[in-house]
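Trainee: Read through the structures below before going on.
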Structure 1
Amino acid sequence: MINTTNIALFASGSGTNVENICKYFKDNSQINIACILCNNPKAYVIKRAELLNVDFWVFSRENFNDKYLFLSFLKKKNVDFIILAGFLWLVPQFLIDEYPNKIINIHPALLPKYGGKGMYGDAVHNAVFNNKEVETGITVHYVNSNYDEGQIIFQKKVNIENDETPSSIAEKVHKLEYDYYPKVIEKILLKLKK
């Protein structure tokens, strides 16, 4: 019998990383996308979840702070591992306690630079551009009770040329996310199985 790992994907926005991860694991018998969770009822990721035919839950701040409600939903879906893919809320301590070293996030910069509250999306790329950085990249890290401060698992760098703009920087970083995040997830999950 194949031991399947069930993943919950958390997102707040358009969900391009969510879709990329779902497609990457589509035919993987060991890794299953059990559900997509979203805290923003207007987010396009909800539409993506429908198109991908994956169960989803749009939850409120109140739901998120309700330990028993939230954990019972995850238990019902047999969730073993949580992946943040553009999720903007701070993860509550009860979730970190329930899933120790089983919640990871991707950040669109080379942490510890350009991390913390409010540092996501264009805010990060603008800061990188304004500070005339010569390189940027992605960081995959475990989630703890502070924004972007969990143990780093993986980083990948990309050079910034003289003629770059914040949007061309963003494009390079997105490409790294799509290329590497699913592979890093797979590596972590396969290691857990051993």
Structure 2
Amino acid sequence: MMARAPRLETAELSLRALTSGDASEEYLGWLNDPDVLRYRAPRVARSTMDDVHRYIDGIAARGDLVLAIHLKATGRHIGNIALNTILPVHGTAELSLMLGAKDIWGRGLAKEAIEVVSAHAFGAMALRRLWAESPNPAFNAVVKRLGWAHEGTKRRAFALDGGYVDIECWGLLQDEFRPRLAAV
């Protein structure tokens, strides 16, 4: 059973449990935007508001920690970050991120969100290892800057633009984590 989701804050962000109140038309728009979905699993059909609600309603049963990312200044929901496949016996979890609000891309907010969630995972959750994998060059650059170790490459594993690109695999151990941000 997953403990109650935390509320985490950084200088610019407020992160809290993703709830049905976050199921907005803007959020649904992200799930149907080819730019936002470019490096995610391809969808056969357009997402609907029912799909969004089913996803949110199933979080507890999956045992995931899914946090909505909000701008502190405005309260606007800009994306989600999650710890999936949490395996307490092994002390591990997979980190995933979706910044859907394209107008905030490139501002360093992904780095802020990943860092504060990593601090929570290694502190309050007592995890010892986080992992992530992605074909997205921007995500890969962020985790590299945060000191995650490159653990391998799944060669030509992701279909993109009529061809195939690599998926980069990353890991971070608790004793390697060096927070650069002060949580507020």
Structure 3
Amino acid sequence: MRTDSRLVGGPELLIVVGACVFIAMLGLSAYFVADLRWLHFFQAWIYLGTMALSFRRNRWGYFIGISAAGYWDYVGVFVMPVLRNGVHWLGASLATGKIQHIDQIMVAVPPWIGNFLVLVGCIWGFGRLQEKSLRDLARFVLAFVLTTAFLVADVAVFSPGRLPIFRRSLHPHVPFAVAISTPLIGVKSPYH
């Protein structure tokens, strides 16, 4: 008989589905943009590690998943207009019945949803762990620092032109749902 620590439950399913969606979108964009292949190859390993550790109900997997998925979803909402543009074109496509700007939809909406599923699965998975302590906060901070450092190093090596994303993430903007009438300064918005 298997122990409870090896069973697959709701959190693991969310993590696996979300990570697979995100990895698939990384692969798809790497297929079309050769310069992103190594960047996305190494970024995918964060999600593979999150999945592997979450199946063992290892808190490090949850902390890494929360860090990576939470960071990219935060960037999509508060830092860059990518999600806002993707949602705009998805809405326009649904309203007209004709797909418009599929590239902007695909680089924004499925990856954001995938990361959201990973984030929820990791929070849920950690929440159901029996043993928790204040040291978990220190572990989470360490996981966030190391995961973010890995992402920065990955971008610095394979796509240094994208490094300003990290600096801009320290200066968040109004979320896209509220910012429909006020686009980000210096960013061309589909709403104006």
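No lab work stands behind these numbers, since they all come straight from the coordinates. Small disclaimer: the values here were computed from a predicted structure and weren't measured. Cβ atoms are built from the backbone, for glycine too; each structure is taken alone.
Trainee: Matching task: 6.0 is the computed value of mean projected area of the Cα convex hull in nm², for residues 84-147 alone. Pick the structure from 1, 2, 3.
Mentor: Answer for the origin of the read-out: 3.
Trainee: Also, I was wondering about something else. On distance in nm of label points 7 Å out along Cα→Cβ at positions 12 and 100, which of the structures labelled 1, 2, 3 is highest?
Mentor: Once distance in nm of label points 7 Å out along Cα→Cβ at positions 12 and 100 is tallied for 1, 2, 3, the winner is 3.
Trainee: Kindly point out which one of 1, 2, 3 the value -6500 was derived from, the read-out being helix-only ellipticity at 222 nm (-39500 (n - 2.57) for each DSSP H run of 4 or more, over all residues; to 500).
Mentor: Here the read-out was taken from 2.
Trainee: Something else now. Suppose you compute Rg and Dmax of the Cα atoms in Å for every structure in 1, 2, 3: which one lands on 16.4, 54?
Mentor: 1
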